[in-house]
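Values in this text are rule-based calculations from the coordinates and carry no lab data. These numbers come from a predicted model, not from an experiment. Cβ atoms are built from the backbone, for glycine too; each structure is taken alone.
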Structure I
Amino acid sequence: MATQTPTQRRAAAKKGAATRKRTTASRSARTTASTSAKAEAKGFEALALQAERAVLIPVGAALTARDNIVENVKPFTSRDSAEREITKLQKRVVTDLRKFERRGTTARNQLRRSLKRNRTQVERLVRRNRRSLEGQIRTVRRDVERSASDLVR
C-alpha cells in the first residue's frame, strides 16, 4: 500500500465523481424513460377502461331490468299460477285493510278518550270556579246588606 500524494488523491476523487455523475445521469435517463412509458401505457389503459365501462354499464342495467321483469311476470305465465298470485294479492289487500281499520279505530278511541278527559277537566274547573264565585257573591251580598242596614239605622 503506497501512500498517495494530495495530487493523486484529488485526481482519484475527480475520477470517482465523474463516474458517479455518469452513472446517476444514465440511471435518471432510464428512470425517466420508464416512467414516461408507464404513464403513457396507464393513459391508454385508463382510456380503454373508461370506454369499456361506457359499454358495460348500460348492458348491466338492461340485464337487471330484464331480470326484474321476468321475475315479476313469472307468476302470471300460467292460469293456475296467475290465479294463485291474484288470490294471494287479494288476501294481502284484505289483511292490510283490516290493519288500517284497527289503526283508525285505535286513533278514534284515543281521540274520544282525550276529548272526554279534557271535557271532564273543564267541567270540574267550571264547577270549582262557580262555587268559589258563588261564595264570594254571598259574602259581598252579606256585607252590602249589613252596610245598608247600618246606614238605615
Structure II
Amino acid sequence: MLAMNLGTQLNNALQGRGCRVVGSDVLLQTGAKDIFIYPEVMVICGQVVRMEGRPSVMTNPVFVAEVLSSSTEAEDRGVKSKQYRATPSIRQYALLSQDRPEVEIYTRDEDGKWWIGEVNGLDAECVISSLDCSLPMASLYEGVLEA
C-alpha cells in the first residue's frame, strides 16, 4: 500500500512533465550492468532507455524507492543501496519505513557524493529534489499505519 501511495503521489505531482512512474514489475539494469533489481517504485524522466535485447529492462531512472520490511531491510540497505549508488542516472533513492512515518532520502550531489536526509512525522513534507516535487507524508502513509 505504501509503494502504491508513493507511486500515485509521484504520478500526480509529475503529470505533464515527461516523467514515467513505474512499479515493482519493471526491471532495472544497475550500473554494474550484470545486476538487475526490481525497485518498488522507479521514475524515469525524458526518453526511456532500455537494455539492448531486453526491452522490458530499464536503464535510466532518476529516482527509485524501496519500502523497508523486516525481511528486506538488510538487502535494501546493503546490496540494493550499493547498486543504486553505482547507477549513474539515479540522482536520489528513498527508503520508506512501513512501521512509522519515516523516509530516508539519499541524494547524489554535483560532485557525485551521496547525502542522507530524513523526513519524520505525518505533518512533514517529503521533498524529492531530483523530481522538483514535495509529497505530504500524511498522503504517503494514508491507510498504511492504521490498525
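The table below lists the values:
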| item | result |
| --- | --- |
| Which of I, II yields 2.9 [distance in nm of label points 7 Å out along Cα→Cβ at positions 44 and 68, calculated] | II |
| Which of I, II yields 0.85 [FRET efficiency 1/(1 + (r/R0)^6) of positions 28 and 100 (r between Cβ atoms, R0 = 35 Å, to 0.05), calculated] | II |
| Structure responsible for 0.00, with FRET efficiency 1/(1 + (r/R0)^6) of positions 84 and 132 (r between Cβ atoms, R0 = 30 Å, to 0.05) calculated and labels I, II on offer | I |
| Origin of the value 19.1, where mean count of other Cβ atoms within 10 Å over residues 4-11 was derived from one of I, II | II |
| Structure from which 27.1, 91 was derived, Rg and Dmax of the Cα atoms in Å, for residues 12-75 alone, options I, II | I |
| Winner on mean count of other Cβ atoms within 10 Å over residues 52-59 once structures I, II are ranked, highest first | II |
| Winner on mean count of other Cβ atoms within 10 Å over residues 92-99 once structures I, II are ranked, highest first | II |
| Given -35500 for helix-only ellipticity at 222 nm (-39500 (n - 2.57) for each DSSP H run of 4 or more, over all residues; to 500), calculated: source structure among I, II | I |
| For 23, 17, 15 (semi-axes √(5λ) of the Cα gyration tensor in Å, calculated) the corresponding structure among I, II | II |
